[in-house]
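What follows is a set of structures to go through.
Read-outs: derived from the displayed coordinates by stated rules, not from any lab. Owing to the predicted nature of the structure, the values given are computational and were not obtained by experimental measurement. Cβ atoms are built from the backbone, for glycine too; each structure is taken alone.
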Structure P
Amino acid sequence: MVRTLASLPSGRVAKWVVLALWTLLLVPALLLAGKLGDVEENDNSAWLPGNAESTRIVDRAEKFRLADTLPAIVVYDRPGGVTPADMAKARADAEVFKGIRNVVGQPQGPVRAQDGKAIQTVVQVRKDRTGWEGIGKAVDALSGVGEANADGLGFHVTGPAGYASDSVKAFSEGGGLTTITAAVVIVILLLTYRSPVLPVLPLLTVGAALVTSEAVIYLLAKNAGLTVNKQTGFILTVLVFGAATDYALLLVSRYREELRRHEDRHEAMAEALHRSGPAIVASAATVAVSLTLLMLATLNSTKGLGPACAVGVLVGLLAMVTLLPALLVVCGRWIFWPVRPSYGSAGASGEGVWTRVGTAVSGRPRLVWIGTALVLGAMATGLFGLRADGLSNTDQFTGKPQTAVGEEIQSRHFPAGSGDPVFVVARAASAQRVRAALSAVPGVAGVSAPRVVAGEAVLLGELEDDPSSTAALRTVERARTAVHRIEGAHAQVGGNTAVTLDTREAAARDSAVIIPIVLVTVFLILALLLRAIVAPLLLMATVVLSFAAALGVGGLMFDHVFHFAGADASFPLLTFVFLVALGIDYNIFLVTRVREEALPHGTRRGALTGLSATGGVITSAGLVLAGTFAAMASLPLVFAAELGFAVAFGVLLDTVIVRSVLVTALTLDVGRWMWWPSGLFRRHDDPRPPSGTSDPEPALAGT
C-alpha cells in the first residue's frame, strides 16, 4: 500500500495529472496570496493575550479615542536656543497638522522646553482601514511639514507613532527578504548539485508552496479567526524556503541513487519516494506539530504564528512529494547535466568526508561523545548572560532611525515620559480617589484632571522615565497595585508601557508552558517512528544541548560583538521551537537511515553507513536552512537579526557537530540498546571490535 502511494506522483500518466492539478491550484492561489496583507492585524489585540489588562481596557478606552491612536511627538530644536520665530513656526505647523489625514483631535502644544533649546508638539495619530500603514503615512506627512525648515531649526517626529511607522517600513522590506532568501537557496543548490539546471525545479516547487501556503493562511485569517501580522509574513517566507528545500535535497539525493539501480526513471522515483518518503513525512509532521503547539500561547502574535508556519511546512511537504517528483520524472535524467546518473553506473568512488569522520569517531566513541557534550555544555554557559526581557523602542532597530535620534533630543530637553502617558479608566464616581492614588505612585510625574464620558473617567499619568524602560514598567506595576485597591473603582491601567509589560509577562508564561509540552510531543513522535525509547531519549538530549549551546553563543555574540541591548521576550521560545523541531529533522534523516542499514548489518555498521550515506545531504540541508534564516539579518530589526543568527548558528552546529559526531558516537557506544525495546534490539548481540579499531560488526544472520 505504501509503495503504491509512493509511486503515484511518478506514474506515467499520474505525473501529468499532478502537474495539471498544481497548475489549477496555483491560479486562485496567486490571487489570494496577494491579499494576505489585507488581513494582517498589527494593533495591540493582535499581539497581546485577550485577558491582559492592556487588552481588556481597549473597549473602555474607545469612547475616549485612546484605543486606536498613538501619539506622534514633534520636536524642534536649536542648539543656541529657539527664537520667537521658531515658536511662530511651530504654532503654524500645529494648524497644518490638524489637516493631515489620520491626525485626530487638537495638537498638544507647542510647548517650549525649560532650557529654551527645544519645542514639543504632541499629535494623536490613528490607524485607518489600511491598518498601521495609515499611521506610517501620517508620520510621513508630518515629517514633510518639517522639510520646510531650512534655517537651521531641527525637526524630528518621534514617539510611539514614529516607531510604529519605522516598524511598518522595516517589515515592508519582506520583498527584499524573499529575493535574498531565494538567492541563498540558488547558490547552495548550485554548489550541492553541481548542475546549472537541476536547482530550477526545487526552486519552482518552493515558490509554488509559498504562494499556496500564503493563500491558505489568507483564507484562515479571513474566515477562521487566525491572527496574522507583519512578523508572520517574513518568518513564513524563510521557513518555507528552508524546510521545503531540505525535503527536496533528501528526495533528489535518494532519486539519484535509485536512477543508478533502475533503468526506468518512473520506477526509480517510486523507489526513492518509498525509501525517503517516511523520513520526509515524519520530519515535516514533527515540525508542523511543534509549531502548532504554539497555539497554546497566550500571546496572540505567537499563537497565530504557530499554525501559519505549520501550514507553510505542510504545504511545502505536499509540494515536495507530489509536484517535485512529477517535474523530475517529466524532465528525465538530463536534468542532472553535466553528470547524469546512468543505469548501472557507480556512485562516487573512494572514501568521502563523512566516511572518514565515521571512521575517526568509531575508534573511541565514548571519549568522543563525552568530549563533544562537554564542549557544547561550555558553549551553553553564555545563556547566563542572555537578557531576553524585551527591548526598548530605541533598541528595536539594528541601525539608528530618525525616530531614535528625535527621542534622544526630546529626552534631553523634556521629561522622559512626556507625550506617551499611561492612562487609567475608572468609574467616574471614583475618579478623584484614583487620581490621588496614581499621583502618589513613585515614578509618576503628574496626573491630568479626569475626563468623564458616559459614566467613566480617564486620567493620564506622565512617567518620569522613558516609557519603554524597565523603570517605567515597574512604575506601571505599582500604579496597577495602587488603583486596583480602590474599592468600587473598577480601575484599569493601559497605554504603551502597560502593553510592553503585559507582553513580557505573557511571553514568560508561554515559554514555561510550551517548551515542556513540545519536548514531550517530539519524544512521542520519535518513539513511534523508531519503535524505541532509548534512541528518542538520547536524540532529544542532543537537540536540547544543541539548542542551549546555540542560545549561549548567541547571548555572547549579541552582547559583545553586535552590541544589542537585549532580546525580545518571545525570542527564547521561538528559537527553541525552530531549533528543536528543525534539529529533529536531521535526527530523523540520519537515524531512519541508520535503522534501515542496521536491519541487515547491525547497529555499528548501520551507524557508519548511515552517516556516510546521509552526511552530505544533511550538511547541504543545514546550509540551506542556515542560509535562509541568516537572510533575516537583511531586515533592520534586532528581533529578526537575533532570531536569524541563533537559528542559523544552531542549525549549522546541529548538522556539522551534533548529527555527525555526537549522535554517531552515541550510537556506536550504546549499540543495539539504541533500539530498546523494539524487535531490532532483540535480533542480535551487536558484537564490538576491540577498542581502538573501527571494523564494522558482521552482518546479521538470517536477514
Structure Q
Amino acid sequence: MILVLTYAKVCTTSITELLAARFPGEVFNSHGLGSWLHEPLAHALALRATAQQDMPPFHTEAPGIARRLAEAMAKGESVTIVSGVRDPIVRSISVAMQNLDADFADCLGATAEATAEALAARVGDLWLRDTPDGDPNRLYLERMIRAPLIWFREEIETPFGFDLRAHAFDRQRGYSILTRGNVRLLLFRHENAPTAIQNGLAELFPGMEFRLPHSNDGTTKPTSEIYRALKSCFRLPRPALEAIYAHPDVSSYYAADEIAGAIERWAEDAPVQPPAAPHQSFAATVFIPLRNHAGWIGQQLDSLFSQWRSDTELVLIDDGSDDGSLSVALERLSGRPDVAATVMRNSQAIGHGMLPSLVALSRAPLLIQADSDDITLPGRLDTIINHFAANPGCRLFTSNALLLSEGGIPISLSGAEMPDTVFDDPVTLLDRQMEPCWLGASSAYHRSVIEAFPPLDPELCPYGLDLLTGFRATLLGSHHYRSRPLVGWRQHASNSHRVSGWQGSDLATQEHSAALKLMVCAQRLRDLAWLRTNGKLDPVRAAATEARWNADFLAQTDHWMRSRNRLTGTHAASAPRAAGVNDGSRRHIPAIPPIATLLRGREYPVARGIGSVLSGWSGFHHHEENWIWTSRQAVVVLRIPETACQSLLITLAGLPYHERQSVFLSLNFAAPVEVRMAFGQTTSVAVPIPRREDRQDDLLTLWIDAPDAVRPVTVDPRNSDARLLGAAVFGLQVV
C-alpha cells in the first residue's frame, strides 16, 4: 500500500498521478487522517450546514483510507508513505488560495489587489490570534493555516511511531527515508522538488525511473492574479515569524541562512508591537492534579519553580477541592510571571476523567506528573527531559522516590535495591509489576500513552492509571526506570492507594482491592485489542501478549471471586427456591416510560418538552437542540384523548449518509406510511389515527422504522459515536 500523505499543496496531485500509473489500485492520497483537523472541520461544516457533495474530498475519503491503512498494518503489509514539508508561510498563502471560495469568500473584492489585502489580513490574523471560545469555524481555519506546526506529530509521529526529531533531515539531498517495522517513510522538501521526489522514489523502488508530472499548477488558475498580489502584500511581525521558523518541525528542515532569508522576506517593514507568537514550543508539560491539598500544594510548586525551565509549561487541574487548594496555588503562581501556566477547576472530583482535559490543554510531547501532595527533588525536570531526548523509543519514565512523613520528614527510599532498568517486553512485564518502578507519582510519559487509546471509562477502571502506563508504554515503545530518587513521596492517611483500600487487611478491603486489580487487567486487554484492531501492533507479538495477559486476567478473576466469597460467606450456590413459594420479597413491577398527552391543533416541537418524553422510550436517543434521533426502530405511546382527530403529523428528516432514504411510520402497528426523504430535506408526514374501540383507546403506539440506519461516520476512533441513527424527529402535531 502506498499513501501520499501531505499537508496540502505539496505536490500531492502530481505524486499521486505518478504512482497510480505504476501501482494501480494501491495508491491513496490524503491531506490528513487524524482528528486534529477532521473534528474541527466536521463542526465547521455542521455550522455551515454544508451538503455532503460540497464537503472537501479529503474529509469524506479519510475514513475509508484509514480503514485500508489499519487493515494493511494489521496484516503486516508493506506500507510506503510519501510526505513533504514546505516553508510554513508560503504554504499558508497557497492553502488560503486553494480554499478561497470555500473558506475565504468574504475576502473577495472588486480587484485582485483588494482581495489580496483582505486575504492577507485574514491569514495573518489566523497565525497570530488563538481561537475565541465557541467558534468551530475559526478553530478549523487556524488548524488549516498552522498545519506545519501540528502535522508531523499528529500524522506521522503518533500514528506510526516515527521520531523525526531524532533523525537529522538530509538537507543536501532534499529528502530522507526512514523505516519502522513494515512502514517506510519518504520525507521530502517541497523546495527541492521534483528532483528530491524522483530520487527518493527511485531509492524506495530500485530499478524504476520516476519523472514527476506538473499537475495542479496554481500559476495557471483564474485566481493566479490574486495569488501574485497576495505574495506581494503578505507580511507578519518579525517576532511572530521568528517563533514560527524556530519551531522544531520547521527549523529541522531549513538552514539558518534560509530561515533568515524567509524572515526578511515576510517581515513587516515598520517595527510594531506584535501579538504573542501563535504557539510557543514546549519540551514538556508539568501536570498537577490537585485535590484538597491546601497544606502541601505550595511546597510542590516551590520545589518545581526552583528548577523551572523556559521550555516547560504547567497545567494544573483542581479536581473539585473544597479546602482552598486552588487559592494557594494561584497565590504561588502570582509571583512567577515567567511560568506559562494553564489552570482549570472541576466542579466535582472526576479522577481519570480529567485526562482528556490534560491532553487538550497540553502543548508538549511529554507529560510530567507532579502530585500535589509530593515535592519534586532537585534535577528531576532536567533529568526527565534530557532522557526522553536521548531515548526516542521511551514512552514512560519512572524513578525511585524518597518517602516523606506527613510533615515532610524523609523516612525511607521506595526501592533500595533495583538498578536502572528498561522494560520493553509486555509479555514478561507482568512478573515485575510489584517492583518499586511502578510508582505513579514519579511518572513522566509521552502523550501517546494517553492519546493512542480511547478515554478511560471510570466505571470500568476507576483507579490505577499508573498500573496501566507501564503496559501501554511497552506496547508502544519502552518503559525506563531510574534508581535515583527524583520525587519526595509524602505518606499520609489520604494517599489514593490507602483511600481505595489497596493495602487494607480486612476482608472488605481485600475484596475491593481484588476487584480494582481485576478491572485493571480487563483494561489492559481492552488497550491491547484497540491497538491490534487499529493496526498498531505486530500480529505475532500481539498474539503472544494477549495469551499471557489473558492468563493473568483469569488468575485475577479467580482471586477476586475467592475474596468475594470469603467476604459474603457464599462458598457454595444457594439452593433453588421451590416453585410457588413466596419468600416475602417484593415482586418485580415493570416501569412505564413517560406518556404525553397531545391535543388537537397544538404543535409539540422536540425543543420544548416532547423531546424529553421521547428520549425515555425504546429506540430514541437523547434529544439534541431541535430534534431527536431514532435508532433503526423506535416506539412511543402517546395519549390523544380527542376522538375527532384524524391524523398525527410528524416532522422529520433523514440521514446525512444517504442521498435518499425510506422511513415507515405507523400508529398501533397499522399499515405503515412510507416516506421517501432526500438528504437535507425536512418533511411533515400525516399518519392516520386508526379507529379506536378499546377502553384505553386514547393511548396510541407510534412505531417508526428506519431500515437504512447507520452509525455516524467518525474520523477519530478515540471519540467514536456508538449510536445507530435512523431518522431525526423534529416535532408532533395532532390534526
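Taking -10000 as the value of helix-only ellipticity at 222 nm (-39500 (n - 2.57) for each DSSP H run of 4 or more, over all residues; to 500) derived from one of the structures shown (P, Q), identify that structure.
Q
Given 10 as the derived value for relative contact order in percent (Cα under 8 Å, 6 or more apart), which of the supplied structures P, Q does it correspond to?
Only one of P, Q returns 10 for relative contact order in percent (Cα under 8 Å, 6 or more apart), namely Q.
One of P, Q was used to calculate mean count of other Cβ atoms within 10 Å over residues 364-371, giving 17.2; which?
This figure was derived from P.
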